[in-house]
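Nothing in this text is a laboratory measurement; each read-out follows from the coordinates by a stated rule. No experiment lies behind these values; they were computed from the predicted model shown. Cβ atoms are built from the backbone, for glycine too; each structure is taken alone.
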Structure P
Amino acid sequence: MPINIPLLNEQTPQTVLKMIKLEASQLSLPDSRELMWGAFGAYAVLQAIAQAFNHSVLGSLLYGALSAGILYGATYGLLRVLKEDAKFQRTAMALAIMGAFAALAYIILHLVFGIALPPPLPTEKLLRFLLFPILIWMVFMYAFLFRHVSLRPVPAFVAASLYVIVIEVILSPICR
């Protein structure tokens, strides 16, 4: 007997995969508050797990909660300024989903290289080097999503860059 989750129909995972490939926008996602909160929960948990490799448990939990709060608040503020409040749920959900996928990619890279390279080798330096393409991918993904909220290309790229810099570069060292 198949499990039927009403908010997660078969179109949602396909839309997320298309968003990863930059073929679909967040406007194709269902407009669901519960799905948005689920995406933010997954984002916070995966970000906390990704930070747990280098941070204390309390610091990584704080990072997960603060990064989710910043993502939510900054998206709400940006869309309020743009007068695109109707697109908030879908845009915030898409940003959280993409951020969760980036955190998952970092977790997988950390596990693969942490197991493949024993501790005396510079595993952490290699992982920071490999994290850079993930950060660049996040900037382009966020910029792609902002383009569908009526931002022009350069402001979308600047906004996406600011999101990634504040969350990944500034907040991460603070929450050690």
Structure Q
Amino acid sequence: MEALLEFQDYLLAYRLRSLVGGRLSPAGRPLSLSEYAQKRLERQKLAKELLAQADYRDHMKRVDKLTEELNFGFWHNPGETMRLLSAVIEQGGCEALESRKQFLQNLLSERELNRLSGEEKELLSAYYLGLIQASAAYLDAEVFTRLRSELDPLRDKLPLFIEALGSDKVA
């Protein structure tokens, strides 16, 4: 389940970065689940190899490229979400970040929205927007820690809804 949530995280980050655009625009098209899994395994292998090599620069460049392409850790890395917020401010805002409803309407397809109950939509938007809000408070360690501790239990309750997973695989 965690691997599917990770893929869902990737797609939402990809969609948000595409929506914000500019320097945050993803380099290519969104990856399929199998492409994501393959690149994720490649990244993991390279990271392990990196630790074993004296000259790690080439491997590190590839790990960094894969990290960027996979949006790996995007939602849970305050540095990445702060970079997003900086780009949003530079561009005068982003509709998807203005409300929970806008977040869902801008980042989910109609089919994905139809798969979710009202409660699941609320949970989903609260979780992902909450991660961004927590990052905005990153410089205040106490506030950041409190906000993240409120969000962490929500992850286990998140529904799987991404179209790419297929309706037969949606929990």
* **Winner on distance in nm of label points 7 Å out along Cα→Cβ at positions 12 and 116 once structures P, Q are ranked, highest first** => P
* Asked: -20500 is what came out when helix-only ellipticity at 222 nm (-39500 (n - 2.57) for each DSSP H run of 4 or more, over all residues; to 500) was calculated for one structure; which of P, Q is it?
  -> Q
* For which of P, Q does mean count of other Cβ atoms within 10 Å over residues 44-51, calculated from the coordinates, equal 13.1? -> Q
* Please state which of the structures P, Q yields 0.70 when FRET efficiency 1/(1 + (r/R0)^6) of positions 52 and 132 (r between Cβ atoms, R0 = 41 Å, to 0.05) is computed from it. => Q
* Have a look at P, Q and say which one yields 4.1 for distance in nm of label points 7 Å out along Cα→Cβ at positions 60 and 108, as calculated. => Q
* Structure fact -> Comparing P, Q on FRET efficiency 1/(1 + (r/R0)^6) of positions 100 and 124 (r between Cβ atoms, R0 = 25 Å, to 0.05), the highest sits with Q
